[in-house]
Structures are given as structure tokens and as C-alpha cells.
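Trainee: I've put the structures underneath this note.
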Structure I
Amino acid sequence: MTDQPKYIIGVDAGGTKTQAVLTDQNENVFAWGKGGPANPTRISPERMCISLKEAITEAMRGSVLPDGSKLPIDAICLGIAGGGKQEAQTLIMETVAGLGITSKIIVVSDVVTAFWSAIPDGCGIIAIAGTGSSAYGVNAQGNAVIGGGWGYLVGDEGSGFDIGRSGMAAVLKAYEGRGPATILQEHLLSYLNLATIEEVRYAIYRPLEDDRKIAIAKFAPLVTEAAEEGDAVAQNILRHAGNEIGLNIVSVAQRLGLHDQAFESGLIGSVFKAGDLIINPLRDVVLSVAPNAKIFVSDTPPSLGAARLAIQMLQKQSYPPTAESGAPPSIVL
């Protein structure tokens with residue numbers, strides 16, 4: 001790159017919120033922006049566009065100079081959950097162009113931008129565990145693989161939903177004498193604001209499907225709380241979740257040929273707030289197959305990962321790696 005400053009916007013658009021950041025090519029941050037949900041598979045196209053405009057417009061306020069002129073935006077990268085369909089991509093492009101950004105526009109899966117937030121040199125593996133779960137990795141040859149991400153009906157092992165559902169199921173088993181006693185019963189009654197366990201069968205199915213999924217996932221922190229209080233049932237649930245996430249990392253490492261090499265593995269998402277209760281079993285599983293893996297919790301916002309990817313593409317003028325499945329192809333204009 002030349003010495004001429006470059007200005008970049010990175011966007012992380014997810015199912016619950018959108019965040020944008022304005023940086024230069026040295027990753028100096030000038031402004032942040034935020035908006036509502038922007039996952040086109042869960043909300044209307046109109047709502048997606050509104051959320052993107054909110055976040056990008058707020059971030060672009062940092063590009064206004066004292067004389068009223070604006071810094072030129074050299075590239076914008078958007079990580080969009082569920083943004084792989086052509087109709088969604090077209091709307092995204094139109095929305096960005098409508099904000100006066102006509103420079104290089106890059107659209108990738110939000111998994112890819114999360115990867116770049118944790119693995120700045122572009123070689124390694126991430127595991128994401130929030131409401132859902134997945135893993136994504138890239139090797140030194142630029143080959144990319146995605147693992148998991150199949151959704152809560154058939155996958156998402158180790159996710160907040162998986163932990164929350166397991167905790168609720170453990171309460172019902174204990175209530176009927178089919179499982180060991182657990183203090184999760186008190187946590188569940190308080191969480192759902194119920195007087196008796198019998199009411200659970202009605203309360204849990206009352207919300208609409210998306211809200212129900214989130215409501216179950218939000219029980220996961222209470223499973224962690226019970227585990228920290230010494231509840232063996234809750235501890236076993238977190239141990240199992242850590243094992244499952246570890247197996248996902250191992251699968252990606254083996255498919256990329258990284259298992260016998262040194263590589264970084266970043267952990268991203270609210271599930272990892274459980275700390276050692278979930279990270280220790282995860283680490284044991286990974287290191288048993290990939291002993292040179294360096295496992296760490298990443299706290300870098302995925303929007304910065306999006307900006308970092310845009311910077312890389314300005315420098316190298318190349319497309320980002322895409323997985324053989326799961327991650328939608330990137331668009332570069």
C-alpha cells in the first residue's frame with residue numbers, strides 16, 4: 001500500500017444487533033455505530049436495510065472533518081449472518097451504495113469476519129458459541145473449512161441453546177425421579193416466573209419459535225451459575241458442552257491438516273463466560289489430538305474483524321478464503 005491513508009468500515013450484522021466501525025489501514029478506530037438485527041433469514045429485508053443504515057451512518061459520522069468535508073471510504077466489509085442469498089446480497093449492495101459508499105464493497109458470512117477478529121494473520125481456527133455454535137478455520141494454503149452451524153434442530157452442540165435446553169431437561173428428569181437432584185429447579189422456576197414445575201410444559205412453548213429459542217438459550221448463564229455453586233448436574237452439562245465444542249475444533253483442524261502443527265484457536269461468544277468450567281474440557285479434547293494448539297478467548301469485536309479483512313484485501317487485492325460449505329461466497333465490487 002502507498003503512504004496515502006486508507007479509510008475502512010467494518011460491519012458485523014447479526015441476529016440481534018449490528019455494529020459498524022470506521023478505521024484506517026493501521027486499525028486506528030475513529031468511530032463506532034450500532035443498529036438493530038440484520039439477519040435476512042430472520043427479519044424482513046426492510047428491517048435489515050434499516051439496521052445496516054443505522055450502524056453505518058453512525059460510524060460514518062467519524063469521517064466528517066471540521067470543514068464539513070468527509071474522509072473517502074476506500075472499502076467496506078460486511079459480515080452478514082444468513083447473508084448468502086442473492087436477494088439479500090443485492091439489497092445489501094443497494095443499501096451501502098445509497099449511503100454514498102461506491103468504493104470496494106465486500107460481503108461475507110459473519111463467521112468469516114469473526115475469524116479475522118480473532119486470527120489477524122489469517123491462519124488458525126475459531127469456535128463460536130453463543131445462541132448457536134460453529135467453528136471455522138483457514139490453513140496456510142488458504143483452504144477454509146466450516147464445522148457445525150447446522151442450527152438448533154440438528155446441531156449447535158455446546159451452544160447457549162444446547163446448554164439451556166440440557167439444563168431444563170435435567171430439571172424435569174430430576175422432578176420425575178429419572179435423574180439426580182439439582183438446584184437448577186429453583187433457577188428454572190425463578191427464570192420462568194413459575195410456582196410449580198408442572199407449569200413448565202405450558203410456559204416453554206408459549207413464545208413464538210425464534211423467541212422460544214432465545215428464551216431457552218438465555219437459561220444457559222443460570223446453568224453456569226449453578227455449576228459455580230457446585231451443582232454436579234450443571235457441571236456435567238458444561239463439561240459435555242466443552243467436549244462438543246472441542247470436537248468441532250478438532251474436526252476442523254484435521255480437515256485442514258493443522259492437527260499436527262502449531263496454530264491459534266480463538267474462542268468467541270457468550271458461552272465462554274463460563275470460564276474454566278467449559279474451557280478446560282474443551283482444551284483437553286483439542287490438545288489430545290492437536291497438542292500444539294494455542295487456545296484463547298478472543299474479545300475483539302467481529303466488526304473490527306470485518307475492517308481487518310477489508311484492509312487485507314486492499315493490500316493483497318485478493319478474495320478471502322471461503323469454506324467448502326456453510327460460508328457464502330464473498331462479493332467484491
Structure II
Amino acid sequence: MADETVLEALELTKRFGKFTAVDGVSFSLRRGEIFGFLGPNGAGKTTTIRMLLGLLKPTAGRALVFGVDMSKAAHKVRARLGYMSQKFSLYRDLTVEQNLRFYARAYGLSGKRLQERVRYAVEIAGLRGREGERTATLAGGWRQRLALAAGILHEPELLFLDEPTAGVDPVSRRAFWNLIYEIASRGTTVFVTTHYMDEAEHCERLAFIYHGRIVALGSPSEIKREHLPGEVVQVTPDDPETAVKLLREAYEAGTLAARGVNLHGAQARVLTDEPERTLVAVEELLGGAGIGYSDLDVVPPSLEDAFIKLVRDRL
């Protein structure tokens with residue numbers, strides 16, 4: 001069934017001494033979806049995923065995977081799970097094929113089935129003709145795809161990816177997400193942690209975690225609609241920092257109709273309920289201060305805008 005629940009986190013909590021790393025986290029995953037777990041470094045993403053895998057016992061709450069309490073009987077469902085860690089978990093001195101054969105045997109594959117799955121992994125990773133190369137010689141993006149292929153050799157029903165694209169270039173990240181789509185299209189449920197906002201847009205549903213707590217949960221469009229009513233006036237100033245300071249001062253003084261002003265790369269972004277009025281005001285403020293600009297326009301809010309607002313609301 002498409003809406004079948006395969007995972008439930010129920011008030012999941014983990015304390016290390018007096019420090020609470022994960023604080024009453026609750027959510028569920030449906031079969032076949034791509035679920036994103038989004039948050040900054042240190043927010044509690046990896047601690048949560050370790051409890052969901054049964055590798056770390058929660059201080060309170062429960063993690064149920066396929067109905068099994070992972071702190072008590074994780075061994076019953078482990079063969080149905082796949083996992084790719086931040087460090088890719090590959091043996092760099094082994095060749096591509098040797099790595100795949102090692103993991104295939106670790107997952108209990110043998111004979112014809114092992115051969116078929118290794119061939120499939122090579123194909124899906126795009127490494128045909130490079131089976132004999134040492135893994136250490138592969139570029140980061142290729143090692144990343146090889147690690148993902150190794151994690152699905154046994155055809156897991158639920159795949160955990162813990163910040164799999166950290167430190168990888170944008171082109172490789174895009175190729176990696178195409179691979180995730182293909183895997184999910186075959187029926188595998190994917191749970192992926194990330195701190196990249198653009199990646200979160202690819203998820204069917206996602207949860208924002210901040211300081212160990214879930215601060216938003218839903219589809220990307222639901223989260224933006226709930227937490228960011230309005231639109232964004234975006235501009236690329238010649239001097240972004242000075243421009244943002246000027247716009248924030250106007251916002252705080254009540255002379256700029258806005259909900260907030262943020263700097264996003266080289267762009268100033270103003271969240272507003274009155275986009276046309278705000279666009280004119282931004283043009284006048286920048287022009288009056290002698291700050292050159294380009295690409296002044298009204299655009300939809302992004303997940304990054306939502307996350308910034310959610311974080312600022314809790315400061």
C-alpha cells in the first residue's frame with residue numbers, strides 16, 4: 001500500500017549527560033517516499049538516524065521500523081535496511097568491484113544473485129569499465145555514487161542516507177539525486193539527512209530539526225505556505241552587505257513593508273505581504289543611497305527563507 005507506514009519516531013529523545021541532543025522528536029515515513037531530515041550541523045540529525053537504525057539506544061521514546069522497536073529487536077529488520085554514512089564507508093585500497101563484492105557478501109548474497117547485483121551496482125553508479133580501479137583514485141562524486149550502489153546491493157526496503165552529499169560539488173550532487181529518484185521509483189523508501197536547502201526541495205516531505213527539536217514538518221510547499229505567507233522581493237546589489245543593512249534599518253524603522261530582510265549569497269531578499277509596494281520602496285532606498293543593483297524582481301519564497309525565519313523566531 002502506498003500510504004503504509006514503514007517507520008515511526010515517537011517522542012524520540014537522546015541525552016548525553018546534561019546535554020539533550022534530540023528532544024521529543026516525532027514523525028513517520030510512508031512506503032516509497034523520499035523523506036528529508038533537514039537541519040544545520042549539530043542539530044541532531046545523525047543522532048536521530050543512529051537511534052532509528054538501532055545503533056544508539058534512546059533515553060526516552062521509541063523508534064519503530066516495520067513495527068519493530070529498534071532499541072529491542074533491530075536484528076529482526078536489519079536485512080531490510082540500507083545505510084550510507086557521511087564518510088561513504090568504502091575501503092579505499094580495494095577496487096570498485098572488490099568493494100561491491102565485499103558488501104554483497106556482508107549482506108548475505110552469494111552465487112548468481114551476487115553476480116547480478118554487483119553488475120547492477122556498477123551500472124547504476126555509472127562505473128562500467130572502471131571495475132578494476134582502486135576506489136582511492138575515484139573523484140569524490142564517483143565514490144559517493146559507488147557507496148550508494150553498495151548500500152542497495154541487497155535491495156533494501158528502507159534506505160538511510162546520512163548527509164550523503166556533504167563536501168561534493170554541485171554537479172555531482174545533482175547526479176546523485178537523479179540516482180536517488182531512480183531508487184525510489186523502484187519502491188524503496190528513502191530517508192535522507194541534509195543541510196542543503198536546494199536538496200530539501202527534492203523531497204516529498206521533510207522535517208526541520210533545530211537544537212534537537214522538530215520545528216516544521218510537511219511537504220516543501222506546505223512548509224513555505226505555513227511559515228512564509230507572502231512573497232520575496234529579490235535584488236542583486238553592487239554592495240550586498242551595505243544594501244542589506246540599509247534595508248533592515250528601514251524595516252526596523254517601519255518604513256519598509258516587510259516581514260524580514262536576509263542576505264542570500266550576493267542577493268538581498270525582502271519577505272513581504274505587499275510585493276509591488278515593497279519593490280518600489282527597495283528601488284527608492286537603494287537609489288537614494290547611491291547603491292547600484294540589478295535583477296530587482298518579485299520571486300516565490302524558498303525553503304532557505306523559511307528555515308531562516310524558523311530559526312530567528314526561536315532566537
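Just so you know, all these numbers are worked out from the coordinates, no wet-lab data involved. Only a predicted model underlies this, so the values are computations on that prediction, with no experimental measurement involved. Cβ atoms are built from the backbone, for glycine too; each structure is taken alone.
Trainee: For the read-out distance in nm of label points 7 Å out along Cα→Cβ at positions 78 and 142, a value of 3.3 was computed from one structure; give its label from I, II.
Mentor: Derived from the structure labelled II.
Trainee: With FRET efficiency 1/(1 + (r/R0)^6) of positions 22 and 110 (r between Cβ atoms, R0 = 25 Å, to 0.05) computed per structure, which member of I, II shows the largest figure?
Mentor: The maximum falls on structure I.
Trainee: From I, II, which structure was distance in nm of label points 7 Å out along Cα→Cβ at positions 166 and 278 = 3.4 calculated on?
Mentor: II
Trainee: Give the label, chosen from I, II, of the structure having the highest value of FRET efficiency 1/(1 + (r/R0)^6) of positions 70 and 206 (r between Cβ atoms, R0 = 35 Å, to 0.05).
Mentor: For this comparison of FRET efficiency 1/(1 + (r/R0)^6) of positions 70 and 206 (r between Cβ atoms, R0 = 35 Å, to 0.05), the top structure is II.
Trainee: Also, quick follow-up: Given a value of 0.40 for FRET efficiency 1/(1 + (r/R0)^6) of positions 190 and 302 (r between Cβ atoms, R0 = 30 Å, to 0.05), point me to the structure among I, II it was derived from.
Mentor: I
Trainee: For relative contact order in percent (Cα under 8 Å, 6 or more apart), find whichever of I, II sits highest and give me its label.
Mentor: I
Trainee: Ranked by mean count of other Cβ atoms within 10 Å over residues 182-189, which of I, II sits at the highest value?
Mentor: Across I, II, mean count of other Cβ atoms within 10 Å over residues 182-189 peaks for I.
Trainee: If Cα extents along the principal axes in Å computes to 74, 47, 39, which of I, II did it come from?
Mentor: Checking each candidate, the match is II.
Trainee: Something else now. With helix-only ellipticity at 222 nm (-39500 (n - 2.57) for each DSSP H run of 4 or more, over all residues; to 500) derived from the coordinates and found to be -13000, which of I, II does the value describe?
Mentor: Of the structures listed, the value fits I.
Trainee: Of the structures I, II, report the one carrying the highest value of volume of the Cα convex hull per residue in Å³, for residues 150-245 alone.
Mentor: Sorting by volume of the Cα convex hull per residue in Å³, for residues 150-245 alone in descending order puts II first.
Trainee: To test your reading of the models, identify which of I, II gives 0.45 for FRET efficiency 1/(1 + (r/R0)^6) of positions 126 and 238 (r between Cβ atoms, R0 = 41 Å, to 0.05) when calculated.
Mentor: II
Trainee: Continuing with this model, one more query. Between structures I, II, where is mean count of other Cβ atoms within 10 Å over residues 158-165 highest?
Mentor: I
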